[in-house]
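Bear in mind that the values in this text are calculations on the coordinates, not laboratory data. As the structure is a computational prediction, the values presented were derived from the model and not from experiment. Cβ atoms are built from the backbone, for glycine too; each structure is taken alone.
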Structure I
Amino acid sequence: MEFQVKVLLISFAVTVVISMVVIPILKKLKIGQIERDDGPKSHLKKQGTPTMGGIIIILSLIAICVGLYFYYTKIRIEPEIAKNILPMLFVSIGFGLIGFIDDFKKLVLKNTKGLKPASKMFGLLIISVAYTLFLTMVLKTGTDIYIPFVKTYITMPLWLYIPFAILVMLSATNAINLTDGIDGLSSSVTTIILTALTVIAIIFDVKEVTIFGSALAGICLGFLLFNLYPAKIMMGDTGSLLLGGAVAGMALYLKIPLLLLIIAIVPIIETISVILQVLHFKRTGNRLFKMAPLHHHFELSGWKENKIVRTFSFITLIACIIGVMVI
């Protein structure tokens, strides 16, 4: 446990330093937030705030994982742990790179539409398939899924497990992406979810997930220093897709994807609000919410950004405590 805390603190410090270097560069390059005219009017003042801050998370994660790989292969001599950290690193960075391409097209090439939805989904699908096949065919982690509350495993046939795992990855990534809409919301909620997954990894004694989760939680905390209201940096799709990939990757590695239905309740509700809004509008021509995702509805109802972040984070914390208790 002492080592995990050290990893978290070092990751936090590294992220703070990288943030202090990257944020001025993004400002100088004028890579700033573009706000929608039909969005909350309070967001117009965010126009120009440096975004694509997920680059900070990518750089920090690579730096820490390289350090951990060296530590476990050259000092502690536990090469299995070093090797097993890499799939979670690659899936996280892979999803982040899809987000980076989208952000780059929007913010640097000034293509307001960014990456075409079909192209983005295809990229995420390729990475999801690769990670799922790596887990099952190379690491041979099996196809068992842990059932919360019942506290038992069921073994899924491979032909069913692979599409199920891919669906989990695509759903989790897009859900966390939708949660990114106000200062500090996605990073706060995801940090709590990552912490819960890390605690579960400690309970299950899965060292590679424990170390990876500790590192990413520390990175998120460091990023939060600059992302909380009023944000000095936005994470963009680069960050939100990376974090979604990391959450899904860790959950699948631990064989607890069903637990995401509990601990990731906020991103799930955000996603459902968007689906309901679209369906209701198509059927009636009226809006069910003032604006979707749900956090924008509360904003337009008069809630301050800090209140929304606090409330959604508290809900996530309670859900994560329940999630850990039913393991």
Structure II
Amino acid sequence: MARNLRVEYPGAIYHVMNRGDRREPIFKDDPDRQRFLETLAETVLKTGWQVHAYCLMPNHFHLVVETPQANLVAGMKWFLGTYTSRFNRRHRLCGHLFSGRYKALVVDGSGNGYLRTVGDYVHLNPVRARLLTEEQALSDYAWSSYPAYLRAPSQRPGWLRVDRLLGECGIRRDDAAGRRAYAAALETRRRREEPGEWQAVRRGWFLGGAELKDRLLEQMGRGVGEHHDGDAKRETEEQRAERIVGEELRRRRWSKADLGQRRKTEREKVAIAVRLRRETVQTLDWIAQRLQMGCRHTLANCLKKARTYQ
């Protein structure tokens, strides 16, 4: 089965989510939830992770974690494996607890609001799941990092980092006033949720700006294999194809406008198309449109003739 790419680099931030096998509960009671958090604390100690937010739901969890040492995969392997062993041992079970691979959305930590977006998404999960009534405060849900954000630093887990998320909310001081401001912001945000607004968090592989995205795609382009799939691979392949087009245009000293001014079936265009078909997985439709060669049928005929003369 095709698998999504894992992107790792020093200082990366991820929104990690995983569900129970067959969507079954991953916690049977509060001691299980406490054991999960204890295991997370051990993982942080081993890996140097910085946890920005978390939320434990009945059959899945959300985690926003920063990895200074580019070790998400190794850390998650130990974390999920250890919690599964402890859960099974406590309940006298065996086998898988989690369903397949965890999802890891790369989050741009540039300070432009992307971390705040995933933080809001994670902390508002109990509301979307209707685990809170309209009258209940968001802080009434105990198994989230949100209540800890409203407590003094001495009353929080030492592995929970709050400053970056507060900073993206415009809160510069972790004091009583700052915590009240954060609570007010989240309660306001809670009442302004709109259908479909979280699609960028739920789908895809990256949430952030174009500059970081391009760098990551370049990095992944050097390691994409036949067993990877998903949005990341498609974007990586397109970037590789664009790089080839750029190289071919520079070699011919053509501008982008030249593609439109030259004949659709010009020999030089066909040569570029041949290279794209040989070195990328881009479709005939994509190549025909990118090189301004008409429709896919025109391109297919040109490629067929090119093979004949080779």
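Of the structures labelled I, II, which one yields 18 when relative contact order in percent (Cα under 8 Å, 6 or more apart) is computed from its coordinates? Present the calculation step by step, with values, prior to reporting the outcome.
Working: I: 26; II: 18.
Derived from the structure labelled II.
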Check: Given a computed value of 2.8 for distance in nm of label points 7 Å out along Cα→Cβ at positions 75 and 131, which structure among I, II does it belong to?
Finding: I
Margin query: If helix-only ellipticity at 222 nm (-39500 (n - 2.57) for each DSSP H run of 4 or more, over all residues; to 500) is calculated from each of I, II, which structure is the one that comes out at -23000?
Written below: I
Check: Here log10 I(q)/I(0) by the Debye sum over Cα atoms at q = 0.09, 0.18, 0.19 Å⁻¹, for residues 155-290 alone was calculated and came to -0.52, -1.09, -1.16; which of the structures I, II was it taken from?
Finding: II
Notebook entry, point to check: Which one of I, II has semi-axes √(5λ) of the Cα gyration tensor in Å, as calculated from the coordinates, equal to 30, 24, 19?
Noted result: I
Margin query: Please compute FRET efficiency 1/(1 + (r/R0)^6) of positions 179 and 251 (r between Cβ atoms, R0 = 41 Å, to 0.05) for structures I, II and give me the label with the greatest value.
Written below: I
